[in-house]
Structure 1
Amino acid sequence: MAHEPITDLIHHPYKPPAKFAAPQPGIYKASTVFFADVAAMRARDWKTKVGYTYGLHGTPSTFTLEERLATLEGGTHCLLVSSGLAAIALVAFAFLKTGDEVLLPDNAYGPNKALANGELANFGITHRTYDAMNPADLAAKLSDRTKLVWVEAAGSVTMEFPDLPALVALCRARGVITALDNTWGAGLAFDPFDFNGTGQGVDVSVHALTKYPSGGGDVLMGSVVTRDDGRLHQALKLTHMRMGWGVGVGDVETLLRSLPSIAIRYAAHDKAARALAHWLGSRDEIAQVLHPAIEGSPGHDNWRALCGDSDLAAGIFSVVFDERFSSEQVDRFCDGLKLFRLGYSWGGPISLVVPYDIGLMRDASVARWPYKGTLVRFSVGLEALSDLRDDLSQALEGMGN
């Protein structure tokens, strides 16, 4: 049957030859997926990766990224969502219902607390915070209503490194699901599912792919990885489907291109951050350096015990200024930096700086913040170390005494 040219254009019969191989995998953009016949359409199961049903449930591109991320973190199953926070929300909505309770470390990622205070509370799910550096505090707060416990290493902004094996063991003994925000570790500093070859680890690992897997400061994406018999993954998968979470294939392409260099970039960020943290620690303007790999930082021994084999510690750290400097002076220091830009997130090529008011971020009933000075967090990029050190020096000199 003869067709008009536009119809032949849309239904063109040409198919390129198979077995094309190149360094980067092919990228498939699809919402609609074709089926050979009605029987195939009815037989296809969106809950597995043996076929394709609809773009939201996976394409060859998203499946490839999920499998590589699962390998990176030592897991078996992975789901992609639009951001790190969306990954946290997916875990919460998959495992919590009205009447349940979730426990969060007091130094958790702030938006995780905001989610608990907002949507989870609206759904009748309660939460409490615990002192991540005191396993006994977690033990005292676990109850029959506790269905999910978040752990974080290192703690957001303040960088304390908890005794993860001890926290997880407490939850496992009570049959409580543990979820780790593993953005800092990135699947490189330690194995979230197998602490030091013990066979013990968390149940779920959440990763803000926005940071080190992307490496460019230009992608928003998150992942949820599990390593169980599929029970947890299927619960997550069902919620993922019902909530309609998906990711853009352009971002998937960027992640697939960036992921092979993550270990090299992570190590470079780490090396430069340690050097700058040690240097700042020698300055009399600084009262305390908060970096898990530096002796004297809270939880250093826990970091050494968990990450000693890799000797990795990411590229972010915080400092507490001597209390003789006002918050206005610290703001002047941050404004005076030329290479360190003011901005949130981390893991990209450009160094970043953010001052924080820890008093607004902590639950005074859980743990008292021991420092009186203003805290500043640094994310170290990929600039030359000497240039970054010079930038810090000139900004310190310009802040006033």
Structure 2
Amino acid sequence: MNIAFIVRSFPVLSETFIINQITGLIDRGYKVDVYAEEQGDIHNVHPDVLKYRLLDYTYYMPSISPNLLTRLRDGIKILTTNFWQDPKKIGQSLNILKYGSPALSLWLLYTAIPQFKKQYDIIHCQFGTSCFRGMAFQTMNAPNAKLLTIFRGDDISRFVKEKGDRIYNQLFETGDFFLANCEYFKSRVIQLGCDKSKIKVHRSGLDCNKFAFTPRYFPADERVKIVTTGRLVEKKGIEYSIRAFNKVAKTHPNLEYNIIGDGPLREHLQQLIQELGDSQKINLLGWKNEEEIIKILNQSHIFVAPSVTAADGNQDAPVNVLKEAMALGLPVISTYHGGIPELVEDSISGFLVSEKDADALAEKLNYLIEHPDLWEKMGRAGRHCVENYYNLDNLNNQLVQIYQQLLNTV
């Protein structure tokens, strides 16, 4: 089986779920190529990118400018450069009578690859936002391949709010099958018009072997370490966990809060920490690799993921950092947000509170600090959930089954 992954950018260090699927398919004997519009950070990559030499199987397509004049100018360059390499394919990409708007808008021209000689069985768009490139790729390069699209979060929340509820209509008409990474987003996709018989939930998995379970107990030095991992962007809600920590630290002064990650809100959050007078207790640690993250989590006692719906509508599915923390045995505090309640069972593996409620976060954080007898029980419940529902090996087997069933349909 030959599979083409369509993505916006590659490699992206935070998108381990894509790398996990690629390597899982390769381990099962399948061939995977990646087609991206942008080159990611090739100097700071996941170890498996190097181990599996994934960049050798990655191809970069010309980016399509939203500015029509720029798109036309660049399209002329593509036309003059590529026409003589494959006149028939380039000519087809401009056939407005046959293909309509995809040809008129130059999407087909930008996706026609003259050197393309491979045959694919599956075209897998890794985000809904990549489906437009995926549909063009199928038309120009692999018309016999099955087109599958997975919705992961931003593509079914912020993007739909920006573009409107009809944005995926063409995809729902022409796509062969659809996935969503949680029930919450599956229901949203169906509401937008997807045939409910053509979509199923396929979760993002975790290799539990990399995350050894460790029971959590109250530390001998009584210094409780709280931790958060995530990009410093609005939807991660880290402002609210900082404010919650500040409230709890007034009655429990022997606390430490480490925040792993970087992003555009770093300066704003650092300023907030200083205004609250917590510079000695709250640490913005910046980006860390997987090994460093696991080490920090193993030295921590409570994990907080205060996700919120951003002003632009952006929402999260069950985030991987929560799965990692739960696999390691950390009790967690998170929010009733997106698909997170499908992962964290309130009062069982952790606590859930309403979005943007620093007082509620503080209340649950204070309760966990004062009831360390709950830590091990919650940690075991979290580990059990991740092992049973987010096991990477099982989910990669399920993905292969989905591909095979798709190929067997007429």
Structure 3
Amino acid sequence: MEDKMNWAGNYRYGSLELLEPGSPEEVREMVLRSRRIRVLGSRHSFNGIADTDGSQLSLRKLNRVIELDPVQGTVTVEGGIRYGDLCRYLNDHGYALHNLASLPHISVAGAVATATHGSGDRNAGLADAVRAIELVKSDGETAVLTRGTDGEFEGAVVGLGGLGVVTKLKLDVVPAFQVSQTVYDELPFSALDSGINEIFSSAYSVSLFTNWERPVFNQVWVKRKVEADGEDASAGASSNFFGASPAPEKRHPVPGQSAVNCSEQLGVPGPSYERLPHFRMDFTPSAGNELQSEYFVPRRHAFEALRALEGLRDRIAPLLFISEVRTIAADNFWMSPCYRQDSVGLHFTWKPDWERVRQVLPLIERELEPFEARPHWGKLFTMEPARVQALYERLTDFRQLLLRYDPAEKFRNAFLDTYIGQ
């Protein structure tokens, strides 16, 4: 395997080889002859969730749009397609996805499997768009599960790579829409005292960014949906956003980074797929050489959780590029951190100093423990496995599902053994 690193360069895979099938038939052949195998998406995970002591299988070549069905309101795609590529195709045909993550570079199958999300009080994570999922099991057989038809559907979608190779997904689409993005500077932390609900519900998507050096959010990224009649959504942008002022020029959330990498701002409307992500498809996302952690707490505890972290300001700030706070609507997927609860995501983009970050993560996790914080499956955390497992009420059901789909344990790895257990 030529390149054994993840995209950020913090994790080195221990696999023996990298397989790149060009068809579903090749996927089945590779799965059948493998002793251990894990799917490698776009390498945007920061831990060992995609690692194995056997073979890694990349879906990079399985990246086609199979069918756009205007009658059903769905698009069927291969698992390796990236959101940026899919959404450009959809927009050209008059459609869009309901929500997108901050990076358009990630693959659909990988994002869905780890419950990766976008932002918005009414917007559930990316997995919520899945209408049906097709996967190749450890015996080489293909299984298709459909929402509302198969009782195991909600367990299989956020499958953490443990059930098989996701070769196709059918996703709900919506009519194409436009979004106008305005960035505001210097939102006082005190604005959340009485206005946190109004702040997060004020637009289609709202992201708060802070470096934790001061009791302020350095930037607020407000993404407003343009009305169907064509009214410019920037008309909703005021000169004062709960005490914050509109940025006079385009911003990057990480101080010192070039804003050319970022999606269009300054209230200029554009296609949703070019505004909902923070970063542009053709540029390096975020800071590049970085570490990431994220914790989800119930939406009702958002203010208290942020207050709890204030006491760690001096420990967090020196290690941080930036921290982002977003809301995510509830979903019904067994292993999703947002399972049946509206949530707030507390995200940390760290400088690449794992030894020091590893020391501060337990302090953050201790402060968030009263709020039953769940870590993002693809990012860095130090919580005890038993504590993670206790947060998922359908864990036993998921374990049984893994055994039914993968009795040979081909798709098991150290990460699943540790955090899911037997």
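What follows draws every value from the coordinates through simple rules; no lab data is involved. None of the values given here were measured: they were computed from a predicted structure. Cβ atoms are built from the backbone, for glycine too; each structure is taken alone.
Here semi-axes √(5λ) of the Cα gyration tensor in Å, for residues 208-319 alone was calculated and came to 27, 19, 14; which of the structures 1, 2, 3 was it taken from?
Matching structure: 3.
To test your reading of the models, identify which of 1, 2, 3 gives 23.0, 75 for Rg and Dmax of the Cα atoms in Å when calculated. Walk me through the intermediate numbers first.
Details: 1: 23.2, 86; 2: 23.0, 75; 3: 20.6, 62.
Structure of origin is 2.
If distance in nm of label points 7 Å out along Cα→Cβ at positions 80 and 256 is calculated from each of 1, 2, 3, which structure is the one that comes out at 3.7? Could the numbers behind the result be given before it?
Details: 1: 0.8; 2: 6.2; 3: 3.7.
The correct label is 3.
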